[in-house]
Structure 1
Amino acid sequence: MKNYFNIIPAFVLVLVLFSCEAISQKKSDVRKVKLTAPQGKAIAAFAEGCFWCSEHIFEAVVGVDSAISGYAGGNVPNPTYDLVNTETTGHAETVLVYYNPKVISYGELCKVFFASHDPTTPNQQGPDRGSSYRSILFYNGEVEKAAAQQAVKDATNSGRFKKSIVTELKPMTEFYRAEGYHQDYIEHNPNQGYVRAVSIPRFQLFKKTYKGKLKL
């Protein structure tokens, strides 16, 4: 897969300080989210680098109702953005996706996952580096675990990736909603430097790569 990072001019990256980690607000309203979907809906979680980008991507897919930016996969309760960025909590930036299983399946969401990031770069997505940006497929139960394993095999056999896939498979046990200013960040900050230099090019590349149905 073509790395979206390669298409970003170097001088633009200097302007955005190489990482969405450069932006932080001290106010914390992090909260644990119950992993219970509304009636007739389902939930799934994915970690694939900066959650601003991931949230924007998944919400563009037909069948997805909404996505929440947050933290998962670690061992520290109620983590803040600043704490997660110390790379000591075990958490990764993650999106919790609410979707209609009659319209889109968990397996199809896994295809969105592999079409929207580079799963071959350990602890890195584009300019963002650290374990909080690692690639993780979360699953609920044995059926989703099997689907996740199959998705990894399919992505490996697709020929799109020259290097080995390093995506982790983890059971979904806890999810913490990130601070309010992270939610729908791209929608509220379309002209922010990182969004223009990294998020939007990543989204445009996803639209060229993904073969499923999009709202746009």
Structure 2
Amino acid sequence: MELAHPMRVVTNSLDGEVLTVLGRAQAEFTVADVQRLLGGRSDRGLRMSLERLAAEGVVTVRKAGRTSTYALNDSHLAAPLIRGLADLRALLIKRLEDELANWSQPPVYGALFGSGTRSDHTRDSDIDVFLVRPDAADPATWDEQVDTLSRRVTAWTGNDTRVLEMSARDVGGRSAFEPVLASIADEGVTLIGDRSWLARKIRSGATKTTRGLA
């Protein structure tokens, strides 16, 4: 699955890309708006796609002078399904949040990171999940939870799942040598725990390293 282009799970057509734009917002779009968001699409191709979708009744058209605006028709039977497909990333995040909240030994902190949070995620990309293991966690229970999560995420998406895990103690100690931690703190999507906890750990680890080098 391509989280950046979720409609491709059912179609590779331009119509799918257009429906992704319309399905992610409660708003009206001009052809120029859609073209700007999709990039690299011809004006003619977009107009033809919007006209096809309007003919199916799934898109509404409103004329304002010489300009037409387009929106998803929420009265259409297919509208809830289109909105659901357009926002598969949000559904994945919700499932991850629910899964981690129900662990018998939940992480101190967890986040989705990497291409899964950006616009460059493809069907060949991993789903990257960062988990901070409680220092007192039972190893066997923890490992079973992580393995189950990995299998479920792959089943949900079709993508390989890569879990980066550290103990709470390690986060502060290794932060100066793990640039990925700073990236997670800046760009990751928090699934469980408090993002400020991670930021404090990183700052603390960097301060200790600086003192040690002084």
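We did not get these values from a lab; they are worked out from the coordinates using the rules stated. Every value quoted in this text rests on a predicted model; they were computed, and no experiment measured them. Cβ atoms are built from the backbone, for glycine too; each structure is taken alone.
Suppose you compute P(r) over Cα pairs in 10 Å bins from 0, in percent for every structure in 1, 2: which one lands on 8, 28, 25, 19, 13, 6, 1, 0? That value comes from structure 2. Each of 1, 2 could give helix-only ellipticity at 222 nm (-39500 (n - 2.57) for each DSSP H run of 4 or more, over all residues; to 500), but the derived value -15500 comes from 2. Tell me which structure, out of 1, 2, gives 1.9 once distance in nm of label points 7 Å out along Cα→Cβ at positions 111 and 143 is calculated. Only structure 1 yields this read-out. Of structures 1, 2, which gives 3.5 when distance in nm of label points 7 Å out along Cα→Cβ at positions 39 and 71 is computed from the coordinates? Traced to structure 1.
For the read-out relative contact order in percent (Cα under 8 Å, 6 or more apart), a value of 19 was computed from one structure; give its label from 1, 2. Structure 2 accounts for this read-out.
Assign the value 3.8, calculated as distance in nm of label points 7 Å out along Cα→Cβ at positions 151 and 199, to the correct structure from 1, 2. The read-out comes from structure 2. Supply the structure label, taken from 1, 2, corresponding to distance in nm of label points 7 Å out along Cα→Cβ at positions 47 and 167 with the calculated value 1.5. Only one of 1, 2 returns 1.5 for distance in nm of label points 7 Å out along Cα→Cβ at positions 47 and 167, namely 1.
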